[in-house]
Structure P
């Protein structure tokens, strides 16, 4: 024991210095959102969703009145993508790709405390409401749950002839993260949520690049604070994620091209307009950004303790 005390006394200054350096390094990492990779042992974020199926009187399973099985399969796809599940289209082995540790659950309890399937079917032909454009406010007139307790998703009864022309739309969270102004931030008292035309919800056989359920994956990324990789169409100020190669133009299709600084773009990133078939990656910096939103945005943070999960 005396030898140990002598060793500590002789090396005390070095021990204190090492401790200080570690403390400073940790503080710097906490201040730099981009430097923190997701902890593989980190607890999961469970988020409740409610799917408002808006139809015009069709039987369940026909046209816009989507079947329960198709809705459930879409939520499975969403989780395959966000959890980077092996054996699914959502898996990748890219060194910058990761498991977001975020899972989505069809709500189990409605706003009145009653059991629910997380699916609300509404015949909009029975309503006489003003048309407020293709917006969350318009569809919230038919069905809407508190956005601090549920992620509202509306499947809209648009004509199948416009498939591949109109895809998804999402509101975004207002935070102090750079680039937030590029998201669709709702005004006070506006409805929050995600709009998906019924033909792009879940898997289908439509003749379109968006037929494997990735429209919702993309829009959920926006809902949790992610930008398109090109963001403001500027090589320096794009999506503020260092591990998504910078690009200053829209990214479509399935063929990669050279972006900013001679770097090949990440064609498979979920936040592009790439074909559903090749989308398969959220990067670690994108994951850190979503976690920051879930930890710091009041409304998004409230979702993790929603009674809708019980």
Structure Q
């Protein structure tokens, strides 16, 4: 009888293992639809500290330091699905601006940075812009280096991009940016900044700067620095900024691209502005690049 009872108990336990759902069956990493306006809702329990986040689909670690008499911030990001690297505009018609934190909250961004300010830029020439698979502008004329992000969330740099350079690309353009210039291409520092646009970003002027880089498959790095308007800071020239990004990448940076700088530089984590938080000058943003969770519970 005792043996039979033991067999029955064991059988009951086995049935429980079969029919009781496991944690993994109640949550999964999903692909976020391309045309969705926001990422998945964020579970606050995954914020491990003021500088670290980790869920099964996304890991973020932020570091800070000082170089060239200025402060810098670096975020390393690893995602599980290409759809987690996303963009958003301040307004539906693309003509306005908004507070960066407001935008990050609206789209459930775990980490967000400013983009290239394309929607409100009145210069109609020289830009090929795609956002979340939708063409916004298509008249690139060699004025800007272009950053192109494909369906695998891989980065491609088109130097002094012209419209013909976007024809017959061997990948799908999900997002493209026209600001620049490129800082690192194919693992090598750009030796000099030739584009007309690089003059517009004050390549020799020490200032706040922002860039985004790819360091591996589905792995990225964001770097920004303080500027002369910030406490105990001088700011970085474009060449100094390129060197800083290269060094922080420890030889792993494949592509790095300069974005809008000055008081447009926003590094947002857990809906707080991380970089130069004490500077009250915060230019409203027209667009952001952000990383979203793909962990659906």
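Rule-based calculations on the coordinates, nothing more; no lab input. What you see is a predicted model; the values in this text were computed from it and never measured. Cβ atoms are built from the backbone, for glycine too; each structure is taken alone.
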Subject >> Computed -8000 for helix-only ellipticity at 222 nm (-39500 (n - 2.57) for each DSSP H run of 4 or more, over all residues; to 500) - originating structure among P, Q >> reply: P
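One of P, Q was used to compute mean count of other Cβ atoms within 10 Å over residues 81-88, and the result was 22.1. Which label is that? Display every interim value, and only then the final one.
On the way: P: 17.4; Q: 22.1.
Corresponding structure: Q.
Compute relative contact order in percent (Cα under 8 Å, 6 or more apart) for each of P, Q and report the one that scores greatest.
Numbers: P: 21; Q: 27.
Max of relative contact order in percent (Cα under 8 Å, 6 or more apart): Q.
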**OP:** Assign the value 0.9, calculated as distance in nm of label points 7 Å out along Cα→Cβ at positions 145 and 249, to the correct structure from P, Q.
**Re:** Q
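Once distance in nm of label points 7 Å out along Cα→Cβ at positions 113 and 185 is calculated for every structure in P, Q, which label goes with the largest value? Each step should come with its number before you reach the end.
Numbers: P: 3.7; Q: 1.9.
Max of distance in nm of label points 7 Å out along Cα→Cβ at positions 113 and 185: P.
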